[in-house]
Structure I
């Protein structure tokens, strides 16, 4: 059977792509190896396919590859960013319903779905905490070696319109979802390299990769993120106090090294957060 020229060209490109992915060519690691998963994580991260990125990184973490520590650190960033993004989407839709009850039927299912997905990533973050702590236990520093994520640190204007009672078309809502997830990853990346929400500073840091950060500072940022994400399980959202309890303890464990920091400002930040966490723990016991 003869195919039109454009079809034949497409088939050739597809075949070449399959060979490249499977390691059938002379360059690149063989598909399914830890090295392949590491390279694939770089590609999917740049393509903003964050779910696939964390799946690839999980394979590296469970391997004997020498970058498994980097993979574990990076994966925690991605999981935190995804949970943050989906939580923000669920909250934005819920706030819209509170302000505009007539939109309840339209938005109730998305609220539940966004929070369900946020929950999955937050649980994965929680379950991965012990492995991460073991991998970096003997390291004074951790490093980040990937392209700085794209996106904007600003809230999607579509979500702002939604809260104002406007009902954007489905394609704009989908764009808002993508923008919000990118925002979550972007802010987590900025925070975990010690730049807070100063995205421009973080972007400059990534001009010279890998970016090296003190383990205590990374854990501080991770603890801060974990504390924020624990709100997903409070009564007005998912109402899972036992999960929240575990996340609060993880957050407290993460900021432990910062409580002993020589840096006065960091120590004060850690002490303030410790009090906030303990207050929330006390409410759960009451």
Structure II
């Protein structure tokens, strides 16, 4: 199978340990697993003088503060955005546009605005039209996470040696792009630039389709066979334990690219099915060898 790369691999950078910028106030909209892990990593690296969390549930926010992840919290996004110089929206993809616009109406034009959503094209295109003049949003997608939810599972090392994709467009502020890239590098990440459209096509194959496949496999398990599952089944279906509400939002937001990726997957699955049904050991071994080669290359 030929490699399909919708980006220039030469733009990959390595984590930087120098020129770290310290932000006066970092605002995290949504303090769950990713928001909490960003807070923990920022505190560990000393990247912000003040870390503020915003959300809908003050009890959860207070618990995050008591856990030492954030310095203060609020349910009032505009007032906290007005006092912040960096805003990272960590809410579900269906809420990102509204949250960024709410923050942008109150914050200074030079305030950096980004998110962590795994879908980019719809978010970036809407904000390119709706964002107040003078403000700049650059999408981010740190490829780090877990099927677990909540700040209780936050980890300051979650981003070490992982990749973060940023999705600037032709109108993006060069200063904002530089700062946002440097921020993720300061958390130990490799940063890759892609267009929002290319991001969604690539992530459909590497993240969204695997979730659908994992969920379908988990859903077909007969209850009487549950005691017979071992590491193979459990490893393969681990990500199916993710939040259904969160994943409905993601899958529908990137529906076209995921549908295309699922068609490709179905074609390959049919090749396996036909080889098995026909007793075609040669084709079956070829398919398995190709799979092994691709999987082994992920460890290098």
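Computing Rg and Dmax of the Cα atoms in Å gives 20.8, 67 for which of I, II? Label of the source structure: II. Could you figure out which one of I, II the value 14.0 for Kirkwood radius over Cα pairs in Å, for residues 90-177 alone was computed from? It was calculated from structure II.
I have -23500 for helix-only ellipticity at 222 nm (-39500 (n - 2.57) for each DSSP H run of 4 or more, over all residues; to 500), calculated from one of the structures I, II. Which structure is it? This figure was derived from I.
If Cα Rg over 2.2 N^0.38 Å, for residues 138-225 alone comes out at 1.31 when worked out from the coordinates, which of I, II was used? Corresponding structure: I. Among candidates I, II, the computation of mean count of other Cβ atoms within 10 Å over residues 242-249 that gave 14.5 used structure II. Suppose relative contact order in percent (Cα under 8 Å, 6 or more apart) works out to 15; of I, II, which structure was it derived from? Checking each candidate, the match is I.
In this comparison of I, II, the computed figure 19.9 for mean count of other Cβ atoms within 10 Å over residues 122-129 is attributed to I.
All of the numbers you see were taken from the coordinates with simple rules; none came from a lab. As the structure is a computational prediction, the values presented were derived from the model and not from experiment. Cβ atoms are built from the backbone, for glycine too; each structure is taken alone.
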